[in-house]
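Below, each structure is written out as C-alpha cells.
Please treat every number below as a calculation from the coordinates, not as lab data. None of these values were measured; they are calculated from a predicted model. Cβ atoms are built from the backbone, for glycine too; each structure is taken alone.
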Structure P
Amino acid sequence: MRATARVTAVLAIAAATLAAAAAQAQTAAQAVVAQQAQDPGARAGTAYDVAFPNAVHHEAQITATFARVPAGPLRVRMARSSPGRYAIHEFAKNVYAVSAKDGRGRPLRLIRSDPYGWTVAGHDGTVVVTYTLFGDWGDGTYAQIDTTHAHLNMPATFLWAEGYDDQPIRVRFTPFDPKWRIATQLPAARGANSFWAPNLQYFMDSPTEISDFALREWPVTDALGKSYVVRLAVHHAGSDADLDTYTAKVKRVIAQHYALFGQAPRYDYGTYTFIADYLPQITGDGMEHRNSTIITDKRGLAEAKFAQLNTLSHEFVHSWNVERLRPAELEPFDFTRANPTPSLWFAEGFTQYYGPLLIRRAGEMSVDDFLRGLGGTLSGVVNSPARRYGGPEEMSLRAPFVDAAKAIDQVNPNIFVSYYPYGAVVALALDLQLRQRYPGLSLDAYMRHLWTTRGDTELKYTPADLERGLAELTRDPAFAKAFFDGSVHASGLPDYAPLLRQAGLVVRPVDATRGWAGMNLVDGEGGVGIGDAPRPEAPAYAGGLERGDVLLGLDGAPVRDAAAAQAVLAGHRPGDRVAVRFRQRGVERDAVLRLAADPSFEVVRGETTGVAVTPAQMAFREGWLGK
C-alpha cells in the first residue's frame with residue numbers, strides 16, 4: 001500500500017474512532033441527563049451517608065461529600081437554630097472526631113477558628129468530611145440515637161457548606177437494624193434508603209425517623225378536587241388496635257382543618273407525613289415542618305387516652321399557618337442565628353386557639369373539656385402581670401429567650417406571658433367580636449381570607465398585612481385599626497363575659513369564698529417551699545415571700561406538709577389576716593398576710609349553673625364550637 005493510502009486509512013480509522021467516542025460520550029451524557037431527570041438527587045452538590053455502628057452509645061457516623069467546590073477554602077459548619085424554634089441551639093457541641101480528605105482520598109487539614117465550624121483548604125474540587133454525632137435528646141429540635149430508633153432533626157445532625165444553599169442534596173441512610181424503615185418528607189432518590197432535597201432550606205426542614213415504626217396512610221381530596229396522601233408513621237409499644245383507634249380520630253380531626261381553610265396546602269411531593277414517637281425515652285414535644293410534623297410523648301396512645309391529638313392538631317394547623325402563611329422575618333430561615341418575629345402571637349397563638357377547637361368540632365372533645373382548657377388559658381392571660389410590660393408583639397419578640405433556650409441565671413417570671421396562650425385569647429376576642437358585629441363573618445373567614453390572599457401564594461406577611469387583611473374582610477378599616485392598636489400593638493383585652501354570653505356561656509370565679517395567698521406550695525427535702533415566685537398582686541408578694549423560701553409556720557402552728565398548709569389557708573376567707581413564719585436565704589422572717597379572693601376564673605355552660613340558654617345562644621354556640 002502506498003504512503004498516501006496508508007495515511008488516508010489511518011485518518012479514516014481515527015475519524016471513525018473519534019466519531020465512536022463522540023457517540024459514546026453523547027450516549028453517556030444522555031444517560032446522565034436521563035438519570036438526573038428521573039433522580040434529581042444525582043445533581044446533588046452535597047451528599048450525605050449516615051450509619052449507626054455505635055447506636056447503643058447514641059452515636060452516628062456521617063460522611064458529607066461536597067462536589068464542584070470552587071478554588072479556595074471551603075467553610076463547613078453546624079447550625080445554631082432550627083426551623084420552628086426561635087432560640088439559639090448550639091448543635092456543634094455534639095459533633096467531634098472530624099476529619100477531611102479530597103476527591104483522591106488525600107487527607108486535608110481542618111482549621112477551626114470558632115466553635116461553630118471548620119475551614120478546609122487545599123482540596124481538588126471535592127471535599128469529603130467525616131464526623132461523629134452524639135444524640136440522645138428525642139424531641140422536635142435535637143437527635144436521639146439508640147438501638148430502637150434514629151430520630152433525627154436535620155440542623156442537629158448535618159453540617160453544611162456555606163455557598164451551597166441552592167444546590168440539591170442527596171442523603172443515604174444505613175439503618176442499624178434491617179427491620180428499620182425511614183419516615184421523612186424528603187422525596188425518594190434512586191438507591192436503597194436514599195432521598196434528596198432541592199436545596200438546603202428544604203433539607204434542614206425535613207426531620208427523619210428511622211425505626212421499625214407502624215404506618216397508616218390514606219388519600220385525601222380537598223374541596224378543590226386535589227388529592228394527596230396523608231401518612232401516619234408511629235413508633236410506639238402499643239397495639240395495632242390502639243393505632244387504628246388513633247388513626248380514626250386523626251382522620252376526623254384533620255377533616256376539620258381542611259374544612260377551615262377550604263383546601264389542602266400544596267404538599268410539594270404529594271404527601272403529608274405525621275412522624276410520631278410515643279416512647280419512654282422520648283421528650284414530649286411537637287414541631288411543624290413544611291410537609292410533615294414531629295410529635296413526641298413519653299406516654300403510649302392508650303395510656304394518654306389519645307391526648308396526643310392536641311399536639312397533632314396544633315402542628316397540623318401550621319401546615320397552613322406558618323409554613324405557607326409565613327411571617328416575613330422567617331423566610332428564608334437563617335441557621336446561623338435566632339430568627340425573631342413580632343408575629344408569633346398570630347403564627348403560634350392563633351394556631352394554639354384552633355388546635356383544640358378543631359378537635360371539638362370533630363367531636364373528639366366534649367364542650368365541657370374544651371371550655372375547661374379555654375377558661376384556664378383565658379384566666380391565665382387576663383390575670384398575668386406580664387401584660388403591663390407589653391402586648392402580644394412584645395412577647396413574640398422575647399421568644400429567643402424562652403423557646404427551649406438554655407440559661408443559668410434566673411429571670412423575673414412576672415414580665416413574660418407566652419405568645420401561645422396570649423395569641424390564643426387574642427384569637428378568641430377577634431372570633432367572638434367578628435361573630436357579634438358582622439353577620440356571616442368569624443375568625444374562620446379571616447383565616448381563609450389570609451390563606452387565599454397570602455398563604456396559598458406564599459406571599460410573606462408583616463403585622464401591617466394582617467391588619468390590612470382584617471380591614472379587607474370586614475370592610476371596616478376603623479375596626480381593624482382599633483383592634484390591632486388595642487390588643488396587638490398594646491396589651492388591651494376586651495371584657496370576655498358579654499362576648500361569651502352570646503354562646504350561653506358564663507364566666508365565674510373558680511372559688512370566691514376561700515382566702516387566697518398566691519403561694520404555690522410544694523413539698524421538698526428542706527420542708528414546704530414556695531415553688532413559683534408570687535405575682536405582684538398576691539398577698540404573699542406584699543408579705544415579702546419569694547420563690548425558694550421555706551414555710552415554717554401558719555397561724556402560729558408549725559407547717560407539716562404542703563397539703564396541710566393549703567388546708568389552713570382554705571379555712572380562711574378573703575380579708576382574713578394570717579401570720580406566716582418563713583426562712584428566706586438562711587434568715588427566718590415573719591409576715592402577716594391579708595388574704596384576697598383568688599382572681600382565677602373559669603368558663604362554663606350556662607345551663608350547668610341554672611342560667612337559661614336561649615335558642616339563639618345555642619345556635620351561636622353550635623356555629624362556633626360545632627354540634
Structure Q
Amino acid sequence: MARTPILQLNDISLTFGGDPVFEDLSLVVQPGDRVALVGRNGSGKSTLMKVMAGLVEPDRGEVIRGPGVSVGYMEQDPDLSGYETLGDFAAAALDPGELYKVERAGEGLKFDPARPVATASGGERRRAALARLMAEEPELMLLDEPTNHLDIEAIRWLEDELKDTRTAFVIISHDRAFLRELTRATLWIDRGMVRRQEKGFAAFEEWRDKVWEDEDMQRHKLNRKIKAEARWAVEGISARRKRNMGRVRALQDLRAERAAQIKRQGTAAMALEAGPKSGRKVIDARKISKRFGDKTIVKDFSLTVQRGDRIALVGPNGVGKTTLLNMLIGLEAPDSGTVQLGTNLQLALFDQARAQLDGDMSLWDSLTGDPEMRVSGKADQVLVRGSPKHVVGYLKEFLFDEAQARAPVRSLSGGEKARLLLAKIMARESNLLVLDEPTNDLDVETLDLLQDLLGQYDGTVILVSHDRDFLDRVAATTIAMEGDGKATIYAGGWSDYLSQRGDQDVPAPVSEAKTAATSKPEQKKSAKPGLSFTEKHRLEALPAELERLEAEIAKLEGLLADPELYNREPVKFDKATKALVERQEKLAAAEEEWLTLEEKAEC
C-alpha cells in the first residue's frame with residue numbers, strides 16, 4: 001500500500017530578480033525519510049529548505065503538506081528576539097510537563113538554558129534552536145547545518161538522537177561523517193535541478209561523478225558532431241558548391257542546444273604556495289601552563305612541532321583549543337613554561353571568528369585594503385603570491401561573480417565568507433598554516449580541494465576542527481584536550497585517536513584509503529596518484545579553453561557563411577579559412593588532451 005507523503009512540492013519555480021533559482025522543481029518526502037540535501041555553496045539548498053518549511057513563497061507551483069503534519073525548521077541564524085533566556089526560546093512551544101525535554105537537549109548539546117539571549121553567542125543561539133526543534137518532535141525536521149558550532153561529543157549525541165527518532169528529517173551539512181551515519185536517501189541540487197537517489201550520502205560522490213561523467217561524454221559527442229558539421233559547411237563554401245540549407249539549419253540547432261546547456265560551477269582555483277623553508281624545528285613548547293580563574297586550560301604541556309607536521313587539536317567546546325593554539329604560535333603568553341618559535345617562519349592564520357573580515361566593507365575593498373595585498377598605484381589590483389592580479393579576476397578564482405565584488409561582506413553566506421578568507425590567506429606565501437575551524441560552511445567539493453592542497457603544501461599545518469572526516473584525511477598527529485588541563489598527544493587522525501584511547505565506537509574509515517593528505521610532504525613524494533597537481537588544474541582549465549576555441553570557431557564559421565565573401569574580399573576569406581583550420585587543429589588537440597587526462601584520472 002502506497003504511503004501518503006508528508007510533504008510534496010509540485011512544479012516549483014522561484015526567481016530572486018535574476019536567473020531562476022529553481023524551475024519546475026518537484027520532490028516528495030515520505031514518512032520516515034532520512035535525507036541528505038546536498039549541493040554547491042549558493043546552489044539554493046537553504047532556499048529550498050525554506051520553501052519546504054513554508055517560509056519562502058514560490059513564484060509558481062504548490063507546496064502540499066500531509067493532513068495534520070507539523071514541520072520544524074532549524075535555520076542557520078535563528079531569531080530569538082522577544083525571549084529573555086535561551087531556555088525561554090527553546091521551551092516556547094512546550095507544555096509545562098515537557099520542559100524536561102529542553103533540559104535533556106541542553107545537556108546533550110551543551111548550552112545553558114538560563115543564559116540571557118542578549119549575551120549568548122551565535123553558536124549558543126544555534127544550539128538553543130536545535131534543542132527547541134528536538135524537543136518539539138515534529139513529523140518532519142528540516143535541519144540547516146545543525147553541526148556548526150557543535151563539538152564532536154555534541155555531534156555524536158545528536159547522531160544518536162536522530163538514529164533513534166521515527167521522525168522524518170532532511171539535513172543540510174558539510175560534515176561527511178554525520179551524513180554518512182544518518183542518511184538513507186540523497187537530494188542533490190545541481191544548477192536548479194533536484195535529483196534524488198534512494199541511497200544515503202555514502203553513495204553520493206560516486207553517483208555525482210557518474211552523472212558528471214555521462215554529461216561530459218554527451219557534451220563531448222555533441223561538440224564532435226558540431227565540429228564535423230561545421231567542417232562540412234566550410235568545405236562546401238570553399239568549393240563553392242550549393243549548400244544543403246537543411247544541414248545548415250541542423251548545425252544551428254546543434255549550436256543552440258549546446259548554448260542552452262547550463263555550465264557546471266567549477267571548483268575554486270585555490271592554490272597554496274609555501275614560502276622559503278622554515279627551520280627544521282617550527283615550535284618547541286616546554287611545560288606550558290595556562291589558567292583563567294579556576295579553569296585550567298593546560299598544565300605542564302610539552303610539544304615539539306617539526307617542519308611538515310600535520311597537527312590537529314580536538315576537544316569539547318570551551319576546553320581551550322584556540323587558547324592553546326594561540327600560545328603555540330606566539331599570540332598569547334603561557335602563565336608558565338616557554339614557547340620557542342623556529343626560524344624564518346611565515347604564518348598564515350584562518351581564524352574561527354572570521355575577524356579578518358569587516359562586514360561593512362565590500363569584497364573589493366576587503367582585498368585591496370589588505371596591506372599585504374595592496375599594489376602601489378593600482379587601485380584595481382591585488383598582490384597574489386608576489387604577482388599583481390586584477391581584483392575581480394582573483395575573486396572569480398574563488399567562485400565570486402563580478403556583481404558580488406562591490407557587495408558588502410555581510411551579505412555573503414557562511415561558505416562564501418570562508419572562501420573570501422581563504423582568498424586572503426592564499427594570496428601570500430607561508431610556511432606555517434594555522435586553521436581554526438576551516439571546514440564550517442564549505443561545500444563538499446571545496447573541502448576536497450582544500451584537503452588536496454593541504455596534502456601538497458610543503459609547510460607545516462596546525463588545525464582545530466570538529467569535522468571527523470576532515471581530521472582523518474588531514475591530520476598525522478592529534479592533540480586531545482579533555483579538560484582540567486589534560487592534553488594528550490596521539491599519532492594519526494580522529495579514528496586513530498579513538499582506537500588508541502580504546503573507544504568501542506570507532507567509526508568506519510573514510511571512503512578512500514588514508515590519502516596522501518594525511519602524510520608529510522616528504523612521504524607523499526613516493527605516492528603515485530592518478531593525476532599530478534599540475535595535471536588536475538590543467539584538467540579543470542581545459543573546459544574553458546575548449547569553450548573559447550569553440551566560440552572563436554563559431555565566429556569564423558559565421559563569417560565564412562557569407563556566400564559573397566570570397567568574391568568580395570578574397571584576402572579576408574583566405575585569412576579566415578586559415579584561422580579556422582588552425583583553431584580546429586587546436587581544438588582537436590585540446591580535446592585529445594582532455595580525454596587523455598580524463599582517462600588518467602580514472603586510473
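The value 1.29 for Cα Rg over 2.2 N^0.38 Å, for residues 206-581 alone was derived from one model only; which of P, Q is it?
Q
One of P, Q was used to compute distance in nm of label points 7 Å out along Cα→Cβ at positions 134 and 166, and the answer was 2.0. Which one was it?
Q
Among the shown structures P, Q, from which was the value 6.8 of distance in nm of label points 7 Å out along Cα→Cβ at positions 158 and 590 calculated?
The structure behind it is P.
Of the structures labelled P, Q, which one yields 20.5 when mean count of other Cβ atoms within 10 Å over residues 422-429 is computed from its coordinates?
Computing mean count of other Cβ atoms within 10 Å over residues 422-429 on every structure in P, Q gives 20.5 only for Q.
Looking at structures P, Q, which one was helix-only ellipticity at 222 nm (-39500 (n - 2.57) for each DSSP H run of 4 or more, over all residues; to 500) calculated from, given that it came out as -12500?
Q
One of P, Q was used to compute distance in nm of label points 7 Å out along Cα→Cβ at positions 278 and 302, and the result was 2.0. Which label is that?
Clearly, the read-out refers to Q.
With Kirkwood radius over Cα pairs in Å computed per structure, which member of P, Q shows the largest figure?
Answer by largest value of Kirkwood radius over Cα pairs in Å: P.
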